[in-house]
Structure 1
Amino acid sequence: MKRFMQQHDICILGAGPGGASAALHLANKGIRAVLLDKAVFPRDKVCGDALSGKVVSELKRICPDLTGRLSQQESQLPSWGIHFVSPAGYKLRVPFRYNYDPEADVPSGYISKRVDFDDFLIREVKKRPEITLLEGIDIASIEKTEDGFLLSDKSGNHKFETRLLIAANGAHSSFARQIAGIKQEPAHYCAGLRAYYKNVGGLDQDNFIELHFLKDFLPGYFWIFPLPGGYANVGVGMLSETVSQKKVNLKKEMLRIIATHPEFKERFAGAELAGDIKGYGLPLGSKKRVISGDNYMLVGDAASLIDPFTGEGISNAMISGRWAATQAELCLQQQNFAADFMQAYDKAVYNRLWKELKLSRRMQRLLHYPWLFNQVAAKASRNQALAETISCMFTDLDLRERLKQPSFYLKLLFN
């Protein structure tokens, strides 16, 4: 029995971007941790596959050379912006920065399948002697002990005692539900579908991702993200609350959009579905939650930190993983793992993310007013100065703050 029992100061459950980032930041501090995952990498993860500028920044925080190594991977594409298409069909091209040179500049974002990006991070993890990575360990029970937690796998052959548990095991984390008390609320949860298609027509030459807000699919959205090898990530997302209220069949709606919408019908005429259409849930960060307690912290999707407007979760998972490592170092230094001491972690995460999450919630609600979206998009499509202002909203949070002010919309419409 002794051979299967391991004791650790820090155990990280889940080796996705949040858990891997926490482990790598701890390693940078010279702190050892065990990192557990039920899967064996590389493994697939249903996701939109877009890596924002915030992801790029977090990679640099782990190691200044990490972004450069990512850019050398054949499994990624550099992305230079977003196309927003309003319900009335106005197309708004929003570069991540203006006057960019794809041949010379460092990209502000990337697109990479999660099976590839997560494995990229895991390869970095495997380089670090401070991290004990154990794959294929499916933790079935977590018990609170006097000094922390006892984790056991399904077979009962592997047990781990830890003083501090960092739970980064995703949207369906039983620990988050049963011990941390995080409830799944339809008003703060999004349902999504993702599929891979090959040979979709009309993709942007600079790999802009596409978000389409279709008048017969509001308040949901349809996306197309280009991928290497002639593939594209295609999907739909909608609040679970709306799906339930309107009895929406997301798969049926997605296939209807592809088959009958005038633009997409033509663009998908020569395309073929590669694999299955897969569903997933997105626990949104549109309300504050308690994301720590005695001897534990929640990270990423387990902490419900996904952006309510864009659906992006990778960067927020990595940010929370970084702050979890910071708090873990303090816990070890002061030998304090109590819930009140852990509150510093909650405060740090929300100090960094809450303003942005709250604003994205407001933007999400604007989808209920398509006339406003149409007016702004129509004017911006003819006015480069306005288009540049909107571009800045996605890179400059202070500017995005203007969205809170009714006078901002009046200026957009009438100046």
Structure 2
Amino acid sequence: MTALDHVVPSGLKARSHRVRLAKRTRLATAFILMAISGLIWTSFSLFLVAIEAELHWSRTEISGAFSVFALTNALTAPAFGYALGRWDSRRLLAAAALVLGLALCGVTLVETPDVYWIVFGVIGGIGSHCTSSYAVFAVLAGRFRERPATAMAIADAGSSFATFLGLPLIHWIIVEAGWRTAYFILGSSVALVGGALHLLAMDPVRRLQQGPADGPSIKSPLLPLLALAVAYFCGSAAYQGLVTQQIALLEHYGLAESLAVWVVALAGLILFVWRLWSGHLCDLRGPGRVMMIAAIGIIATFASVAIAAALAAPGALLVFPIAAGIAFGGQQVLLAATARLMTHPATLASILGICRMASGLGMAAGPLVAGYAYDWTGQYALPISLLAITSLGHVAGYATALSVSARR
């Protein structure tokens, strides 16, 4: 045996170790970025209650800022995604983290709803691309060729993990120091941590090498992808409508605020496990099976509210945040996994951009409709009914997309 026989295997082993280490580093970084994202989105329900109590704005005015935030993110996603493929995506995403951080810090200075809409909704919405799942998933897609849904699910689970650990912390800061201090700490963390992670630990988004045959086929996938877009519009509208109102809803039906916060936080931990498992199931059994479990979660979500309202039994609401997380918490992984089955890999990024826009429009519509319906009636019966109908659209659209795709 020559020396070369020892050198080659050793070199291959070292390269394999570097590849594994790089994958773990990117996956851990993606997990942290999605944790930041989850904390920003889910903590809004805490800020809603605190801002209403101090400034006496209506639920519609406060929820409207969240809708503008989501709408700005959705409408600018195609342009931002285009830029990521043509310039240094790491610098762009780091700059977006700085913009988002400054917007959250700037919220501490607002005194009127219209300024709140501009600072948090518009400026923050533009910066929120730094932690958008489509940008994080685009990076992971270049690293994980096998079992991509599992990798995406691990990253996406970071948002629910942050809900479990971060939501009680933010609630404590709001109680002890006020919501302005909580926003400042959150904004500073986003700017420093998010910017550093994008610059130092993430891969650049890979560009597609498109040839004459690589363009998207408009005729072939149009109907199932439109159905998929409808499904994620409805799913995002229902979920964000529930999430932004969940603590206020739990209080409305008799749960103390401190208990409501811990119920939502515990649901975040359960959602963390579910998101991990749902990605594994998508790769193992297909996204259709995961959607069947989500449909059961939808039924349990609205049944718990109906029981609490009809029987004056607030204990039934302990099921509500957990069921809602299982019903809608795995949407982004389902979206990516299902779109991947429906289209050519070369067109996946553009398809995800369209679906992200549909999802973002739903995120904007859901909280606004829920907040307006509550302000109009003073009760949760109407907003919950509207969100339940929207959830049916989510399931029906998804089933149509899978059915049409399977027939093709």
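Bear in mind these aren't lab numbers, they're just calculated from the coordinates by the rules spelled out. The structure presented is a predicted model; accordingly, all values stated were derived computationally and were not measured. Cβ atoms are built from the backbone, for glycine too; each structure is taken alone.
Which structure, out of 1, 2, was helix-only ellipticity at 222 nm (-39500 (n - 2.57) for each DSSP H run of 4 or more, over all residues; to 500) derived from, given a value of -11000? Matching structure: 1. To test your reading of the models, identify which of 1, 2 gives 1.00 for FRET efficiency 1/(1 + (r/R0)^6) of positions 233 and 361 (r between Cβ atoms, R0 = 30 Å, to 0.05) when calculated. Structure 2 accounts for this read-out. Structures compared: 1, 2; top value of distance in nm of label points 7 Å out along Cα→Cβ at positions 137 and 153, i.e. the largest, recorded for 2. If relative contact order in percent (Cα under 8 Å, 6 or more apart) comes out at 26 when worked out from the coordinates, which of 1, 2 was used? Considering all the candidates, the number was obtained from 2.
Given a computed value of 0.50 for FRET efficiency 1/(1 + (r/R0)^6) of positions 193 and 377 (r between Cβ atoms, R0 = 25 Å, to 0.05), which structure among 1, 2 does it belong to? Corresponding structure: 1.
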